[in-house]
Structure 1
Amino acid sequence: MKIVVIIGPTGVGKTKLSISLAKKLNAVIMNADSMQVYRDMNIGTAKIKESEKEGIEHYLFDIVSPKEDYNIYKYQQEGRSLLEKFKKENRNVIIVGGSGLYIKSLLYDYQFGYENINNTYDDLSNKEILEKIKEKEECNIHVNNRKRLVRELNKLENNTNNKSDINKKLYDFKIIGLTIDRSILYDVVDKRVDEMIKEGLVDEVRKLHRRGIRSKAIKTGIGYKELYKYLDKEISLDDAIKQIKTNTRHFIKRQYTFFNHQMDVEWINVDLNNFNKTIKEALKIIEK
């Protein structure tokens, strides 16, 4: 069983490479993008179209309603279940996406303790939560910081310790990173956003907006949160598009930082005019 991970920022050809490698390796493809798990969020997430799949089996795409809050723990559980299934079947797997923490949780010894319990204590005030914590330990968390208070009480009530070794690999895999010159990449991003608008991104977001969906996916998804501001009449469409481009650039910087510090990546400088060269370089890395 071969496991190949393809990472990189938007617009560098991850999807194209995943299809090419899947065909050559007779592999299935697993999603590792935190936004592409949601149904009805297609254009803004640059999700692969049915016509592009070329008969390759794809997993962990379109598995959740945008009304629901999907999280890294659920992804880890479902992803590892699939990997174990493919391992028994001796099937090769291509994992593709730009969500570094999702990949880390899937392939490394990334364990969850109280974080996956997720008690919200909706029936308790901040003061009551703080008092419960102080019954068990000293606490200097400010009473207005509900998120930290809830996290701390979860930890104490479930009496768990995170003993994971996040640098320990649980599988044998290779990570291929696709990159291009940053100035070229930003130009690609700007053009990609413009193409998304032409493809109907505003209408896609409007449909979600009309359904009254205000979930985590909408609040955090680039392309969605900005256009919601436009639809809520907080900003103009031009400003929303500018914000999408700016936020995408900032996200790419964070991606590179995570990939370079958290993962052992073999990078390929993509030649957008000769993608066959990228495919050949990826195959060389896999065959090492």
Structure 2
Amino acid sequence: MYIDAFIRYLANEKRYSKHTVRSYKNDLEQYVAFCKDIDQNFNPLASDHHIIRKWIIFLMENGVSARSVNRKVTTLKTFFKYLFREELIEKLPTDKVVVPKMKKSLPYFVGQRPMNQLFDTIVFPDTFEGFRDRTIMLAFYSTGMRLSELVNLKISNIDFNYGHLKVLGKRNKERLIPFGIELATELKNYIEARKSMECTHDFLFVKKDGEPIYDRMVYTIVNTCLSTVTTLDKKSPHVLRHTFATQMLNNGADINAIKELLGHANLSATQIYTHTTFEKLKKVYNQAHPRA
């Protein structure tokens, strides 16, 4: 089917991450399954805006958030643009599709005091895993890197002389992220402890059997560690990324510098953190101004 060719195109030519490719594949499989419930002989090439609208209504009625629906429609748009470019269809069926409006929400982040508590007060288990988990948390908090960037980080990507590490971000774009003395010390100690593992690879973070860690495992580690210092509903690696950016901005960092550190393609993606800072300013204003 053309979906398989499209997925190969995303992975090999567009060089999207495995996570992104998996999301596109899942979205398209869900769309095809919905259409086949209507017509067993459904052909994606015959899609029109009517059936796409029905799919959107179906998703909304089944509790799928507006944000997720928008992402799924973006998947369809990319897919049909691919088919159009390959001259497999004559027009884009998504042109007349109107997506639901998304409620703008501020990013979740952990305050500076709880984060200090995590690293200064909370006692991690006195094991290799405990040491590794603390290093993972500090790496996220100190650099703002993405989950995929941490999982794929290699020892050879770390330059202790210049105090920076190299990560491979979205669209396979490399960037350098500086780190401070605390993380440098933690990484050196962790790498020394890692030598006791039987590793046949260069990936930095490993399981106790020496094999590389994976996304879900890191998510669980972060969730467990953050649960000791915060009651936030969301406790994920991305929350630590938000925390890094928010605290950098609150402490005077230039937003363009934060954009580069996070690896955002444009400034609009970074500007959401200015809204978070403004919320903090409003809270201070309401508490401090006598006429607020």
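Bear in mind that the values in this text are calculations on the coordinates, not laboratory data. What you see is a predicted model; the values in this text were computed from it and never measured. Cβ atoms are built from the backbone, for glycine too; each structure is taken alone.
With respect to relative contact order in percent (Cα under 8 Å, 6 or more apart), the largest value across structures 1, 2 is given by 1. Computing helix-only ellipticity at 222 nm (-39500 (n - 2.57) for each DSSP H run of 4 or more, over all residues; to 500) gives -15000 for which of 1, 2? Computing helix-only ellipticity at 222 nm (-39500 (n - 2.57) for each DSSP H run of 4 or more, over all residues; to 500) on every structure in 1, 2 gives -15000 only for 1. Output the label of whichever structure in 1, 2 has the greatest value of FRET efficiency 1/(1 + (r/R0)^6) of positions 143 and 231 (r between Cβ atoms, R0 = 25 Å, to 0.05). Of structures 1, 2, the maximum of FRET efficiency 1/(1 + (r/R0)^6) of positions 143 and 231 (r between Cβ atoms, R0 = 25 Å, to 0.05) occurs in 2. Hey, log10 I(q)/I(0) by the Debye sum over Cα atoms at q = 0.09 Å⁻¹ derived from one of 1, 2 reads -0.51; which structure? Traced to structure 1.
Once mean count of other Cβ atoms within 10 Å over residues 135-142 is computed for every structure in 1, 2, the highest value turns out to be that of 2.
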